[in-house]
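Undergrad: Next up, some structures in structure tokens.
All of the numbers you see were taken from the coordinates with simple rules; none came from a lab. A quick note: this is a predicted structure, and the numbers were derived from the prediction, not measured.
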Structure 1
Amino acid sequence: MTRKLPRILVVEDEPAIAELVAVNLRHNGFQPIWAPDGDSAQREITEVLPDAILLDWMLPGHSGLTLARKWRADPRTRAVPILMITARGDEPDKVAGLDAGADDYITKPFSTQELLARIRAVLRRRAPEQVADSVEIGELKLDAATHRVTHRTQLLKLGPTEYKLLHYLMKHAERVHSRGQLLDKVWGDHVYIEERTVDVHVKRLREALGDAGAMVETVRGAGYRLTAMRPSH
């Protein structure tokens with residue numbers, strides 16, 4: 001019985017780069033599929049779901065960010081790892097890419113070995129589907145089956161990363177988690193993302209939670225903890 005090669009969808013509008021990536025993937029036990037733009041990428045995904053997506057940031061038509069958000073919002077593609085490829089190396093761009101749902105980020109120019117290592121890493125840590133459970137801490141409720149978060153019955157709007165962060169904190173409430181632990185548990189075993197990225201997402205999470213934002217506490221010198229709000233009387 002032949003082993004099925006992992007299918008890697010390469011969404012890249014520059015044929016020379018796409019060909020170079022495809023050749024290296026083929027030589028290293030992957031099955032590359034090339035799509036030069038978002039529409040052709042969507043057709044490939046509709047036909048056969050890839051094991052991972054290499055997604056260029058700058059594309060004709062829809063940008064890589066737009067596509068990442070779209071695929072993260074679709075239940076069928078939500079769990080497919082996305083590796084964002086871009087010439088943009090600034091931290092705000094990295095945060096934007098990760099916030100759109102990318103699992104990792106690689107900056108051009110990159111070495112073949114680095115690219116292969118990153119692909120193997122996202123495939124290794126491809127998270128099992130979140131258990132469709134619900135968690136309640138005080139008046140804050142997260143329903144994983146419907147992907148909804150409510151506080152005092154008010155529906156809250158959270159980005160994909162903030163949602164994952166909140167889910168983890170709620171499942172492990174009252175414990176202090178260091179930034180490194182949160183990177184491992186929420187983003188996967190990312191050695192490439194700076195710990196300050198966690199602070200950015202905690203800030204966004206607090207803003208999205210509104211009145212419940214105070215439940216996410218900063219523990220000086222240690223990290224963060226989610227705690228039940230104390231009654232205010």
Structure 2
Amino acid sequence: MASVLVIEDDQRIRETVARALTDAGHAVRTEGRGTDALGVVMEWCPDVVVLDLGLPDLDGVDVLRMLRSVSKVPVIVATARDDDLEIVRVLDTGADDYVIKPYSAAHLDARIRAVLRRSAAPVEAGGSAIAIGDLAVDPDRRTAILGGQPLDLSRLEFDLLAHLARRSPAVVTRRELLAEVWRQPHGGADKTIDVHLSWLRRKLGESASEPRYLHTVRGVGIKLERPAD
């Protein structure tokens with residue numbers, strides 16, 4: 001299935017997770033310290049990293065930041081920290097997903113498969129650029145241009161924008177976004193959508209309180225439409 005590096009300081013949890021993921025068909029290596037894990041990432045190049053934040057030598061967020069400086073490997077943070085501000089901080093630092101302990105092995109395996117599907121998602125063929133006001137989104141070339149200037153978007157930011165552009169001006173439900181963009185058909189964390197929408201709004205030069213392109217329809221979802229001006 002996939003090569004997975006589990007970074008977890010608790011030996012019991014580390015061994016349990018490794019055994020369960022191995023039984024699920026993954027090739028698994030484990031590390032209990034952040035510094036050692038960074039070396040393994042560079043040497044082994046795993047398909048995905050499962051990262052605990054409470055490590056004995058380095059804070060997990062610092063490990064994530066170091067990982068992001070040298071690798072684009074998908075990172076799933078698996079931790080007991082459930083504070084909303086911490087979740088936002090970790091996603092903002094570059095995590096691809098966030099799982100709160102305690103979690104089941106089946107849950108973690110599903111998250112791993114979802115992250116890998118996103119990272120390997122093929123570019124859809126046959127579509128041309130979609131123009132919405134001064135915004136042009138080209139799903140084939142994976143480019144987005146606003147007012148003649150290219151937007152510097154992460155992979156998930158572009159996938160989110162492209163999906164909303166394809167469906168514009170229809171309202172897209174959060175359930176659909178989780179299923180089609182995050183590849184989580186059975187639901188996931190709305191907070192992840194909110195964080196990525198916030199980043200996307202910032203790059204589009206707007207905010208939730210003063211939207212131009214992205215509009216939240218309370219209780220329904222989000223739509224992308226041409227600005228009124």
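Undergrad: Rg and Dmax of the Cα atoms in Å was computed and gave 18.9, 67; which structure, 1, 2, did it come from?
TA: Source structure for this number: 1.
Undergrad: Computing mean projected area of the Cα convex hull in nm², for residues 20-139 alone for each of 1, 2, which one ends up highest?
TA: The maximum falls on structure 2.
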